[in-house]
Structure 1
Amino acid sequence: MNYQVIIPAAGSGKRMGAGYNKLFLPLDNRPIIDHTLNIFLKDACCNRIILVIQPNDKILFEEIFKKDHYSKIRIVDGGSERQYSVYNGLKAADNKGIILVHDGARPFIQAETIKQLVRFASDYGAAIAAVPVKDTIKRVNAMEVAETIDRSSLWQIQTPQAFRYSVLKDAHDQAKSEDFLGTDEAALVERMGHPVKIVASDYDNIKLTTPEDLYFAKAILEKRKENSYN
C-alpha cells in the first residue's frame, strides 16, 4: 500500500549542541538525515517525501540530494513550531491516501514497522509507533514523589505516526482554528475523539537529540552491520 511521508527537519538542534542543524551531523560518514531519507527512498511504496526545512538550510539539503538524484523529495519551508511545519508539509501533499509523519532524527525505523503503520492507518484512520515503558515512572511535585504510576499501560511514543489524509487534515485544521498546540500529530487526532491505534516498534528506533544519543546510534549501526554479515 502506497503512502507519502512528511519529515520535519527544521529544528535548530540546540540540545545536541552542534551550533547548526543536527541532521547534518555525520553518522558513519553520512549526514543523519541521509540515513533517514534512505529508508523511504528504498521503499517502493513511498510515493513522495516531503522534507520540511529552514530556508537557510536549503542549499545544504540540496547538496545531499544532488549526490543521489533524489527525485521524489519535495522541499517545503518550516514554521515556528513543529506542528506548523507538519501542517506546511501536509498542504504540499496529495490530498488522499495515507500520510506518515516521521522525525528526521530517527534513522533506525524498520521497514516492517512502516508497513504495519500504513496498514493500520488504512484500516482505522490513525496509528502510531510505540514501545512499552521499561522504567518505573513517578509523578513528582516540587522535587518530591507524589505518586508511582502503574507502567503496565504506559507506552513510549515514537514516529512514524500514520493517518488517513482526511483525518490528519481535519485534526490540523481544528487545532489551527482553536489555536491549540499539541505535542505530536496523534494528540491533535485524539482531541477530535478519533481512536489512535498502537503499532509495536522496537527500542532501536531512537531519536537523536543529545550528544549521548550518538553513542547509541553508532552501537546500533555496528549491531546491524554484524547481523548483516551473519
Structure 2
Amino acid sequence: MMTAIQKRLFNLQDKGYQAGSVKLNPSVAPDTIIGIRIPALRALAKELKGTDEAAKFIKVLPHEYFEEYQLHSFLIGFIKDFDEALRQADRLMPYLNSWALTDSMRFKAFDRDPERLLPHIDRWLQDDHPYTVRYGILCLMNYFLDDRFQQEYPDRVSRVQSDEYYVRMMQAWYFATALAKQYGAVLPYLTEYRLEPWVHNKTIQKAVESYRITAEQKAYLRTLKVK
C-alpha cells in the first residue's frame, strides 16, 4: 500500500527525467527512482513545511524511494533550530546511497552558524559510511573556503583515506574549488604531492576545467600531473 506522500510523489513523476536520473545514480536501485525534477520536489517540500504530515514523514526511516530521501532532506532544510537540524541530519545520513542525495542537502540552520558544525564535520569525516564522509567534505567546501578559511581545513580533507569513488571525487572537487579560492594556500598539496595519486590527478583535471582558474595557473597545474 502506498502512503499518501508516495502517491503525491508518483503524481509528480516525469518518466523521461527518470531515465536520466537512473543513469546519474548508478549506486541506486533503478526501481526505487520515481523520476521527479528537483523544482517539483522543492515545491512539495514547501507545501508540506510545518504540517503534521511532514513531521510524521521525517520520523520514518528507511524510505522506499530515492525521492523520499530527497524530500526528507528538503524538509530538514526548513528546521531553524541548529541542534534539531543536526539530530535529523545525523538520522538521515546513514541511509543515503547516492552523491545526488548528499550534494542536494543544504540546511538553513547550518547556514546561519557554520562554526558550530566543525566538530561534527570531524566526526563525519571519520565515519564508515562513504556518503557521510562526502557530506563532511562538502560542508568544508561550502562553508570554509572563503572568509572562514584556515589551513587546517584542507589538511582535514587531505587526511581522508578511502577507496570509495564518490569520496575521492569529492576530495578532488574540494581541492579544485580550493585552488580557485585559496590558490597560494592550497597549491602545496599538489607541488608536494600530499594527495593520493588518483585524487591528485583528478584535482588537476577539475581545476583545468574551471573558469575560475587562470590560463597561467592551468598551464602550471598540468606540469604537476602524476604520470
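Only the coordinates and a few stated rules stand behind these numbers; no lab work does. Given the structure is predicted, the values throughout are model-derived calculations rather than measurements. Cβ atoms are built from the backbone, for glycine too; each structure is taken alone.
Descriptive notes on the structure:
- Ranking 1, 2 by relative contact order in percent (Cα under 8 Å, 6 or more apart), the structure that comes out highest: 1
- Once FRET efficiency 1/(1 + (r/R0)^6) of positions 35 and 115 (r between Cβ atoms, R0 = 35 Å, to 0.05) is computed for every structure in 1, 2, the highest value turns out to be that of 1.
- Source structure (of 1, 2) for helix-only ellipticity at 222 nm (-39500 (n - 2.57) for each DSSP H run of 4 or more, over all residues; to 500), computed value -11000: 1
- Value 3.5, calculated as distance in nm of label points 7 Å out along Cα→Cβ at positions 3 and 59, assigned to which of 1, 2: 1
- Distance in nm of label points 7 Å out along Cα→Cβ at positions 19 and 43 derived as 2.3 - corresponding label from 1, 2: 2
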